[in-house]
Structures are given as C-alpha cells and as structure tokens.
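What follows is calculated from the coordinates using simple rules that are stated; it is not laboratory data. The shown structure was predicted, so the numbers you read here are calculated from the model rather than taken from an experiment. Cβ atoms are built from the backbone, for glycine too; each structure is taken alone.
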Structure P
Amino acid sequence: MAAMSGPAHLSNIARQRVLDAALGVQESRHRALATLDGAETGPGVHLVARGDLSSWTLTASATWRHLLSTRSAATAEQLMRSLPNNRRRCAAGLTMISVFDHESTEQAARRLLEAEPPGAYFYAYAPVQIKIVDRRSVLLQGPTEAGMGSLLELTDDRAVSAAWSYWRALMATAVPCRGAAHPPRLTDRQVQILELLRLDATDERIGRLLGLSVRTVRTDIGAAMAALGVRSRFAAGYAFAMAQEPHGA
C-alpha cells in the first residue's frame, strides 16, 4: 500500500486509475437499471431494498461471510450505528474490510475509526460506494423514487469483475485508519468514549455502543480527565477536541 496520510497525497495517475475503474462500476449500474426498466428483478440484477437502507444492511449482514465495502462519505452518527454491528458480525465469523473516502469522511468519524482495532478499516480515494458480498455479488446504489433511495444487487460476471477492478485500484491508494495521531496518554477506548461524549451520547448509550458497563464507561471518563489534566467532563471533551486540531495544544 502507498505510504501517505490521505488522498491529498495521491498522484494524478493513482487518482485516474481509481476513476477509470469507478467508471466501469457506474456502467454496470446503468446497465442494471436499464435491465430492470421499472421492475424489481432482471437478469443478474435485483432491487433488494428501498427506504431505510442501513437497516436492511444491518439485517442482511448476518448471513454474509465475506465483505469488502467502500464508503464515499461517512458521519460519526452513521458510525455510531454501524461500528457495533460490525464488531458483532466479525465476532460471529464475518471477514470484513471497509474503506472510507478520506476527504468525505467527517473529522469526528475519522477519530472513531482510528481507535478501532487494526486490520478492518482503511482510508483511500473511494469516489463510488460499493459492497462486494461473499466474492460473488455487488451492492450498488439504486434509483431514488419519492425521496427514497434503493439498493441493487448485481450478480452477473461483468458487474462483479468491474467491482473487483475498482476495489484493486482504490486499495492501491489505501492506508490503515489505525495509527492516526491522538493524545498518547489516552487509551484507544478512552479516545472513543471522549469522541462519543462530544457527540452528546449518554453514558448508557456509550456503554451499549462499545459493549461496556456504565461503571466502566465512567471509570474511563475519570481516567481520561486525569490524563488530560481537567476536572470536568465538558473540559475533557474540549481538551480532547483541541488536541485533535493541527494547531491544538
């Protein structure tokens, strides 16, 4: 993998390779939409979900054994929902790599990703969102109707091949989320807890999201306050935020 801190460091050649491969994915999507022509099923394509696509994905992932996923944008609120599910699925046997477009992932979301265990989460130049499921099907954004999004599953060889080409191109630009700088006096779990506090999560919700007891959450908050040299939870959140800024203390 290329050594870089983010897509801003990519060469024009690397970006163009990703864009060329992404065009193949988009062409697969256009062919699938033409094949459906208003129906829900066609040769090699099936409209699998409408509306709340996140809920469908959380449920469907229980049956998956292998997942390669790219996210063209992500917020901390979205990750507060998906990361706990990912941990459960991986503990149950799912093999997963998830790649996030660095430029379009908000800063708070990056800090949550950077405190996750290594091996599953990467930054890259990823302009198109896809999921390759069990190495044999591809999930892509479907048409939007009446303000509701939809999700397509493509299984034809041409679409799957295009998805793999895109995956290989963007992984050539990828770097692990793990290892980004954060205050060295804080543990990874304390970093996650402080980030969730900044997002106004209660101790109870933090416990549910991270699989911890409320007592453990509060113990970690106290330890983080001591490490940061502050006397209140608010001050801990502020000191933590300032430490993340390029010119912060």
Structure Q
Amino acid sequence: MLLFPVPAGQAGQSCAPAHVAPMNDLSEGILSAFSLILSLNPDLLEIVWLSLRVSLTAVACAALIGLPAGALLAIVRFPGRTAAVVLLNALMGLPPVVVGLVVYLLLSRSGPLGVFGLLFTPTAMIIAQTILITPIIAAVTRQIIGDLWRLHREQLISFCASRRQTALTLVWDGRFQLITAVLAGFGRAVAEVGAVMIVGGNIEHATRVLTTAIALETSKGNLDLAIGLGLVLITLSLLVNGAVFAVSINDRERRL
C-alpha cells in the first residue's frame, strides 16, 4: 500500500465537499423566503400586485383582440387566409426581446408614439405583453372554433345563421376550451422577463415585477427576496395549470 504524505498545514482539515455551503445558503434562503411571504412583506406584495395587474390587463386586451380574430379566421374564407394563418402561427414564437425592442422604439422620444410618454411605465409593459400573447390566444381560438365549425357547419347552415350568429354560437359552445386559451396566455404573460425588462426598465416602486425582480435580486445576492419571489411565481404557475386542468376536465365531463 502506498502512503502519500499530507502537506503541511492541511492536516486535520475537513474533507467535506465544496457544495455543502451553497446548499446551506439555499436552505436558509428558502426559510427566509417563507418568512417574508408569511409576514406579508410590503416590497414582496407590491411586486406581486404589479405583476398581476400588468399580466391580467394584458390578457384582457389580448383576449379582446385574439378571440374575435381567431373566430374570424376559422369561419370566414377570404383571399390570403392561408397566409394569415401561417403568419399567426409564426407570431406565436415571437422572441420577447425583439418585441421589447420594437415597443421601445415606438414609445421612445424619437418614436412615433413618444409624445405619450409611455416608456418605462406599466402601460408600456402591458403593450409588450399584449403583443406577445395575442397570437397565442388567436391561434388557439382559431383551432378550437375551426373544429367546432366543421362539427356543426351543416346544422348552422340549415338554420340560416348569419356569420355573427355562427361566431357567437361557436364561441359559446367552446367557451370552456377558450378559457383554457386565455389561461395559457396569462401563463406566458406572468413569466415574461425580456420584453418587460426593456420597456419597463425594472424601476423600483414603479415597473418592477416578479420576473425582473428575481433577476435583479439574484444579481445583488439578495437570495431571500429572490427565492420568495420565485416561490410566488411558481405558485401562480401551478394555479394557472390547475385552473387549465379543471376547465378541461369540466368541459370533458360536459360533453360526455
């Protein structure tokens, strides 16, 4: 058996792996995060409230645009419809930073909408999120209404229903599925960071939301608040996914 000498000054040193300290920091951060949440930390509540306000407003605006647009593409036949559908599907994968850059250029002082002074405000963040999630809601709506149109087309034609009546009937029939599309848009909006960072600026007490705050607090080494915000964001994502699952189960049972 070979014996290797122990270098001077290293005798008695611990052989514990280097990752123990970070793991301890993580557990302490999680405990501190729960303490912040349970104590209803004002900074945490302010960030959560702004995130919900921005995302819910953006989802409402996107639904007002995306639901009628998707229903129109599903029912009405017009020249260039195929190209419009392809474009809509492509817009579902819009890079958030590109959307943020375009909105920034539009709202900057030298831009066409600069006179309104919307840059680095929650309104600018709502505009960016609306642009991002409208194609998602519209594309999913087109698919849902298209399937229902193929299923009920002959019946609606026999009733001599107008296009408006047809659209309203199909939207009502697919309302639970359309709620799923809207919830999917909310999930995308609340988790967005790139676009809102560019147009919002991550200004404290003004435009700081969950995702941008997590990025900032992590870079500052403030892991307690970062983990607390992360837990809130994960909870919101779980609630959205749970709502989507409940809606889909309810719709499936209704159809059986």
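Compute FRET efficiency 1/(1 + (r/R0)^6) of positions 46 and 166 (r between Cβ atoms, R0 = 25 Å, to 0.05) for each of P, Q and report the one that scores greatest. Provide the component values of the computation, followed by the final result.
Working: P: 0.75; Q: 0.05.
Evaluating FRET efficiency 1/(1 + (r/R0)^6) of positions 46 and 166 (r between Cβ atoms, R0 = 25 Å, to 0.05) on every structure, the highest lands on P.
Assign the value 23, calculated as relative contact order in percent (Cα under 8 Å, 6 or more apart), to the correct structure from P, Q. Could you put the intermediate results ahead of the total?
Working: P: 23; Q: 28.
It was calculated from structure P.
Taking distance in nm of label points 7 Å out along Cα→Cβ at positions 62 and 102 as the criterion, which structure among P, Q has the greatest value? All intermediate terms of the calculation are to be shown ahead of the outcome.
Details: P: 3.8; Q: 1.4.
Top value of distance in nm of label points 7 Å out along Cα→Cβ at positions 62 and 102, among P, Q, belongs to structure P.
Out of P, Q, choose the structure whose coordinates give helix-only ellipticity at 222 nm (-39500 (n - 2.57) for each DSSP H run of 4 or more, over all residues; to 500) equal to -15000 when calculated. Mind dumping the intermediate values first?
Details: P: -15000; Q: -25500.
It was calculated from structure P.
If Rg/Rh (Cα atoms, Kirkwood Rh) comes out at 1.16 when worked out from the coordinates, which of P, Q was used?
On the way: P: 1.01; Q: 1.16.
Matching structure: Q.
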